[in-house]
Structure I
Amino acid sequence: MKKILLVILGLVLLVVAIIYISVGSKPDVIQTDIIIGAENIDSIDFENIDSVTVAATTMYQGDLVKEVMQGEQYREVWATPVKVPVVFLDRILGGLTVIKEGGGKQTRSLRLKNNSGTVYTLRSVAKDPDPLIPEFAKILGIENIIIDGVSAQHPYGAMIAAKLAEAINIQHPHPTLVFVPKQDRLEKYNNEYGNKLYWLEYETEGEKNWSNLENIVELVDTEDLQEEKVKLKEKLKIDYRALVRNRLFDIVIGDWDRHAKQWGWFLQKNDEMFTAIPLASDRDNAFFTIDGILPNIISSKNIQPRLRPFENEVDYMPGLVYPFDIYFLKEVPKNIFVEEAQYIKTHLTNDAIDAAFMAWPQEIYQLHGEKIKKILMNRRDDIEAYAIEFFEVLQSKDYLTEPLKGSDDSDIPAELHKCFECL
C-alpha cells in the first residue's frame, strides 16, 4: 500500500513539475488591461501587457466658470479613459523603423517604414498648441485660452470619419488608435514620444501603394503634385469627382481645416496619362464644436471665418472655401458638385452612419454620439443645397496670385499659381 502511495505521489509531483516548466517557458502575457495615469505610467513594464486603459489628456478639465466662458466643448471626452492595444514597433506590420520626425504644429508625429517599404505615421492624439500661441497672448497672459481651444476638437473623430468615408467610397489613411510605450525602436525619440496615445495610419506620401487602387506609381503631397503638373502638363489630370466628393464630405463632418498640406495624392498611370486621386489626412477637426462666450466671439465670421462650428446648419459657407479649392476646383462645372452631393446623400445612409459609430468605445459614444449622428444626418440631407452654395462661392472668388499655403513656390513659376488646369 505504501509503495502505491509513493508511486501516486511521484506521479503527482511529476505532473506538477511538467506544468511548472511549461508555464515558466512562456511569456507572462497579461490579457487584462492596465489602467494608467500620470501617477504610474513611468513605473509600468509594458513588455507583457497587451492593452491599457488611458485618457487622451486631462489638461482641459475645468470648473463651471471656465465652461461658461470658454465652453464645455469635448472636455469630458478628452478626460475619459479608453481601452487601446499596446504596440511595440518591431512586432507589428512586419516591423517598423523610424524614418524621421514629422513637422506638424499641434500634432507630434513620426514617420515609419516597414521591411516591404510601406510608410506609416504615428500622429499624437494629445495636441501641443504652444506653437500656435501668438506673442500678444503671451504678453497679456492669456495663453491658457489658446491652449484650451483644442478642447473643441473631438480626440476620436478621425475614427468615425474613416468609417463614413468608406461608405461613400473615398480614400482615407486607415487610422488605428494605439498606445506606444517607451521602447528601443523609438531610438532618440524614446523619451519624447514613448508612453503616449497615437493614431497609427498610412502615410500620404511614398512609393508603395497600400490602397485598393490599381496602377498607382507613387503617393505625393500637394507641392509635389504641382511640380508634376509643370513637368507632365496635359498628361496629368485631377480626379475632380473624387475631390469634389471629398470636399462635400468635409462639410458633412464639419472638418473646416482643409488647407493644401493636409492632402496627399495617389498618382495613377494608365498608358501615357496620369490621374491624381485625392487622399485626405488629418481629421483632427471633424465634429469641431464651439460653445462658451469667448469661442463664440472668436468664431464670428468677421474675426475667424474659417472656424466654423459643427451644427445642424452650415452658417457661413465662404469660411469653408479655401485657396486650395480655387486652385483645384474653380474650373469644375456645377453639375459635378450636384451629382457628387447626390451620391453622398444616397450612400451615406442612416444605417451606414449607425454602423460607423460602432467603432467608438461605448463610454465615448454615450457622451456625444447621438448628438453628432443627428447633426451628420441633417447635414447629409441638405448636402445638395450646400454643394450649390459651395460652387457659387467658389465662382465668386478670384484666381490665386500666391502659392497655396504649405507649398514652396521655388520650383513653380509665379504666373502658374492661379489654378491647376491653367498649368
Structure II
Amino acid sequence: MPTSLIHFPVGCGDMTLIVLGDKQQTTILIDCNIREAADDPDDDTRDVAKDLRERLKRDSKGRPYVDVFLTGHPDQDHCRGIQKHFHLGAPKDYPDDKNPGGQKKILIGEIWSSPIVFRRASKDHTLCDDAKALQKEAKRRVQLARAKQCVGIDTGDRILVLGEDVDGKTDDLRGILVKVDETFDRLNGTRNQLFKARLLAPLLLSDNEQEEEELGKNHSSVVLNIELADTSERKTVKNFLTGGDAEVLIWEKLWAKHKRKPEVLAYDSVLTPHHCSWHTLSHDSRTDLGDKAKVSADAKSALSQIRQGGYIIASSNPIKDDDCDPPCYAAKLEYESIAKGAEGEFLCTGEYPTESAPAPLEFTIADGKLAKSARKAAASAPAILSAGIVDRIGAKAAEAEAVRRAGNSRYA
C-alpha cells in the first residue's frame, strides 16, 4: 500500500490524514474540524468522522486509533469535535469498549503540540472548549513525561513538544522536545524511514513588544515541512508543507531566514495557510483598499517554492468572487499563478470533486509521482427539499451575508 495524503472537506478548517506505506500503516492526523452538521444523519454535510474511521486501524481491543495527532493551531476550526470523537485521558480510562465499533472514540498514540501557539492564542481570544480539552490532555502528557524523565512512556501517553517555551520551561523536556529548524523522524516512539519533518515555526517569542503583538495577531501556528517516502527504499520522496493559520508576518520572517536556502521551504503539496486567506499574503486590507491592496513579495516567495507539477490546496469552503475572507478569491488567484508557474494545480476541498458533493481529496506517493485519486463521492443533495433542509439553506445564506458584510474581518 503506497503512502497517502488525504484532505477531508471540512469547510473553512483543516483536517488532513497521512497514512504511511510501511507495514504498520502508521497514521498522522493534522488537526480536525468535525462540524455538528457532519454528525447529523439528516444533514447532507459530508460525514468526515465516518470517512476518517474507515481509514484507521484498530488495536487488539478493537479501538480505532491514530499514531499521531498534530494540533497545529488551537482555533475551533482546527480542533472541533476532538472531545466527541477522540479519547482524551489515560488509555486505562478508555470508556467505549462495550460500544459498537462505529461509536468507539479514537485513541491518540502521541500528540504533537506547541506551548507557544496556546500561549499566543490565550492573549488574543478565549480558547474554545475543544481547545481547552486538548490543552489539558497535552499538559497531562507533559507532566507524565516529566515524572518519567521522558523515558518509558507508552502509546496513548506520549507527547512531542514542538518548539521551546518561554523562561526555560521546556529545558527539562529535551527527550520530547523539537526545536525550531531541527528535523525528526520518530513517530509515536519509533523511528520511521518513510517520514522526516523539519520544524519551521512557531518562532520564539520576541523581545520586541510590537513584533510579539503582531506575531500573536497573525495566529502563529506550527509550520512543518514533512518529507514522505513511498517505501523504506525511498524510491519516491515528496514534501508536504503545512502551516495552519500562519499569516503574512510569519512567512516574511521565514523567507528572510531561508531565502539563501529556499529548498528548506520546497514542497510538492501545500495547504494554503488560513484556508486561502488574503492575510497570509498581505498586510493590506482588501476591505479598505480593494484591488490596490499589495501582496508581500517576501511572503509570496516563501509560499512559491513549489516543485514541478506540485499541488496547492485550499482547505476551505468553495471560493467565490465575493468579499469573503477566508477563503479569498484574490488569494486564490495568487496561488493559481504560483501553481501555473510550475505546471501544477490549485484545488479546493470544498469544490472537489464537485461543489455539491465534496469528498476527501486523496493523493498517493508512488512510482516517482504524487498522484491524485479519490474514492466515490458522497451522494448529491436530494432533489426534493424537506422543510428542515430549506431552513438550513436559509441559515447558511444568512451566515454568508454576514460574512460578506464583514469582509476581511472574518476568521473561520
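Every number here is computed from the coordinates shown, using simple stated rules; none is lab data. It should be emphasised that the depicted structure is a prediction, and the values quoted were computed from it without experimental measurement. Cβ atoms are built from the backbone, for glycine too; each structure is taken alone.
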Practice task
Kindly point out which one of I, II the value -7500 was derived from, the read-out being helix-only ellipticity at 222 nm (-39500 (n - 2.57) for each DSSP H run of 4 or more, over all residues; to 500).
Solution key: II
Practice task
Work out which structure the value 2.3 belongs to, where distance in nm of label points 7 Å out along Cα→Cβ at positions 157 and 245 was derived from one of I, II.
Solution key: I
Problem - Structure (I, II) behind the derived value 13.9 of mean count of other Cβ atoms within 10 Å over residues 269-276 - result: I
Handout entry: Source structure (of I, II) for Rg and Dmax of the Cα atoms in Å, computed value 20.5, 61
Key = II
